[in-house]
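Every number here is computed from the coordinates shown, using simple stated rules; none is lab data. This one's a predicted model, so the numbers in the text were calculated from it and none came from an experiment. Cβ atoms are built from the backbone, for glycine too; each structure is taken alone.
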Structure 1
Amino acid sequence: MRKRAYYTVNGITFYRLIAAPVLILLIFLDQPDIFKWLLAVSFFTDAIDGYLARRYKVTSVMGSRLDSVADDLTIVAALVGIFVFIPGFIKQEMAFIILLLILYLLQTILALIRYHKLSSFHTYTAKFAAVLQGIFLLLIFFLDKPPHVLFYIAAIFTAIDLIEEIILILLLPKWKNDVRGVYWEMKKKQQGR
């Protein structure tokens, strides 16, 4: 059962890896309806694979890395979709988008310098921010008007998450996956003294 669960969870993650380029292709083929439904499936499967991995205790470093890459690719596809299908929203919210991009790039560069690979912390803040991002990124394609308030809430929590991940990179000398957050790592350090 455990082996089957491992393959199922990683299969779901691989689906998202494969779906991301298909999403990009749908954007350039001007297929917004198919795009939004496939995006919804990708976000749904993201929630499922994490739940199943924890439920059946089949988490792994490779699975954690693949999940992070699949998450990033899905979000990139959704953002490209917004740029192409809803360009007015991008113009209106450019300041927030640039701030988040700078924080993301800083976090990524620091992780590559420090660990020679991308971080894969999956903090509580990251999970909460991801849920807000997913809801926003779906609703923007399914509603008649962009949900600006939800965007601001998701952007604030995403910024908090990225700042926390930057702090974790500076705090943790070795790469580590599935970290709860700065508070718990600081607590571990204090208990270790």
Structure 2
Amino acid sequence: MNVVTPPVAAVQCLWTILNGRHSWWGHDIPDMSREGRCAVRFLDAFAQATWITRAEILAASKGLVPRDILAPLLDLADDGAQSPMETAMRLIVRDLLPEPYRWQSQVRVDLLPDAHRGWTPRTLPDLGCPELKIALYYDGGHHSEGAQTEVDFNQFHALRDLGWEVIRFTKSHLRCPGDMRELVVKTIRRALQNR
């Protein structure tokens, strides 16, 4: 039985993705090939499921995937993405922030406590820019059920009270990346004006 290290296994999987031997459906991402977006989704999922680092994957790629192809994909990968939809959201808006600002995954924001509203006094936007106080969330199906709707509503207003710009996306938004980008660009403009 042939056994390989986890980083080599990851690179072998990436090789099959980049060569079109293995792919799956995913949202269209501006300026990205199907292979590229599948590779980044794989890297995000791999980071969530293992302790393997991007540096280890890059080191294991010698002779399998050219460094000039793999390095940009590793730069787009994010250890904090917790779902394929979060990955798609991040990739759609990846290039919209002006220098020197950067998106960060799972940014902790401490909210003002309010024991009567039933939510914890902190939130973790799926993607955020703390310097500009922009918070992006991907809301899966459970966000439209029961008490979660009220929690999201209260968090939205608590963030607004702290000066944050908040956008909550759903799967229908991901089908229209141009509209998403336009909404985020307008939000960035407002945030820059409020600095």
Next on the checklist: Given a value of 56, 44, 27 for Cα extents along the principal axes in Å, calculated from one of 1, 2, which structure does it belong to?
Outcome noted: 1
Checklist entry - Thinking only about Kirkwood radius over Cα pairs in Å, for residues 34-105 alone, which of 1, 2 has the largest value? => result 1
Item to check | Answer label among 1, 2 for the case where distance in nm of label points 7 Å out along Cα→Cβ at positions 98 and 154, calculated from the coordinates, equals 2.2 | outcome: 1
Checklist entry - relative contact order in percent (Cα under 8 Å, 6 or more apart) was computed and gave 18; which structure, 1, 2, did it come from? => result 2
Checklist outcome for this item: Ranked by distance in nm of label points 7 Å out along Cα→Cβ at positions 18 and 162, the structure on top of 1, 2 with the greatest value is 2
Checklist entry - Can you say which of 1, 2 returns -14500 when helix-only ellipticity at 222 nm (-39500 (n - 2.57) for each DSSP H run of 4 or more, over all residues; to 500) is computed? => result 2
